[in-house]
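Derivation of every value follows stated rules applied to the coordinates shown; laboratory data play no part. Remember, it's a predicted structure, so these values are computed and weren't measured experimentally. Cβ atoms are built from the backbone, for glycine too; each structure is taken alone.
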Structure I
């Protein structure tokens, strides 16, 4: 599938999500190429009179929203949100997600947890029968990196997950750091037999700041493919 078609599908999913937005809402703005289409949709609607308050999940998204002159806030100022719209790197039939390919998993999860609803927008390529094809990001503290990696490996093995766990790199072979200043391990498990158990195991590791398994957070996924737009889950509550 060529790039222009993929971007067109992402835009269709974003437009469907934007149709859920009403003036007065408090919105969480996700991070990534698909979420960027949603920010554009909201920016265009704002120019026509839509009045919303937005909390971005990354500095990249904040800059994009500022470019549209959207009203921005923080979770300190606006701790309860009506809706968060974000992308995903993978999702399964139970609406479990892998996120964090763009490095914003911690802030994305905090914002999603502060929201009454989380709606995911994506193209059909992100739908999988079993999570794990996409490398699972695990955000960690810089202190004790090797010890934390060992604990992640042990927890993964206990949950039936195997594969290399590699520190993410940025340009110039520097360690990649999130907006919060944390490194990320990318875990190439290929398949995660029990995502729920792995999420619990990773949460118990002291050096793990957050992981990219979003379980029980998404109320719906909007999927755009060449046959049209379909929805898994419930868009409205």
Structure II
């Protein structure tokens, strides 16, 4: 765990597990994709085990790995195509409709009065756009760094480095929910705030894991961020 962080003038959000609860969207798309190609059902616990290992931020790659582990021989491109078809559906009516937007009304507006808001997500741009247009069309996130924006995905720090270049000398915080988010922040030298939603699997264990990877605070809900920003110091462990 690192020491106290100065109040941010730039707040960077991961999307999944931070701004959006995705158990019944992305996580379920993994399960449905594996079931389609293998006939087997993987548990949410198994998916979480991979996420906690780090290196599995890309759900297409994780789906392909789980299929291969079960003897499936699907081509990666076919896995991506099927995953996207059930996740996005027709005009955004697939599993993505099961997402839950976590910030309460006016939270992001109030935070934007204190700091610039940005996003660094492993989502593809078209996936991020669907959710942001649905829930946050009036929020001026800048920049929005997606998978296409970087040469190397998380846990590489490329996305945070782009944002640091955009706002040189500014105090930046990054909020994320996975080991890969924390490792990205560590390498970029950006103070990291973990998010461990109670609705997720093993929230206490996940919170401790994020602290072990350098989080100076761990929130159970994005709506706790405002008080933390006002204090600019870590919460008690």
Structure III
């Protein structure tokens, strides 16, 4: 390798690739499971070669022991996984909103294959997940992903140890915030479901002989989906604004 690059350059490029590869493997839109692994790794390698001249001077010298080299690679991989997982956690807000809407509209048993997850999910959850990916690419939000990659070398420099308590706190706040946002996105359907169930309960008490189930079930599905369709634009705008605020922390 000395004919093409010095040991320090190889070590620095390897550390850059370790962080980028772990981030890109989990990053929304770019790191989805339907994107082939080779494509993601090739993209990470090309991005590492482009980013190496920018951050290569910040990388410390090559450790004298093998354990030191392995520790540096593991550290960079963990930093990339931390950022990628936090960005991935926020995508669960759309899945939570889809689950809540499906339960409230009696469509919770309608399961479809979700290309953004390893397991099937509700039809509305799958639809919202795909809508989130489309919004990310349509609003050029993936450009902030690349900015977050460069910014990560300022937030998590090579010479600083990983703060595990801070990372755990950030992950917990992201997960709790994503579920709270998911419930807020599903609030119109939840409010309608509550009012509709109270109304059907009163009708059932006033007219016990009335077949409330056969009348209320199709009406519930129709009206819930109508409210969901009317609020779809607001759901997309609110979610993409919150995601942009999250990326602003890293970018």
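When FRET efficiency 1/(1 + (r/R0)^6) of positions 126 and 214 (r between Cβ atoms, R0 = 30 Å, to 0.05) is computed for each of I, II, III, which one produces 0.40?
Working through the options, I get structure II.
Consider the structures I, II, III: one of them gives -12500 for helix-only ellipticity at 222 nm (-39500 (n - 2.57) for each DSSP H run of 4 or more, over all residues; to 500) as calculated from the coordinates. Say which.
II
Given a computed value of 35, 31, 26 for Cα extents along the principal axes in Å, for residues 86-197 alone, which structure among I, II, III does it belong to?
The read-out was computed on structure I.
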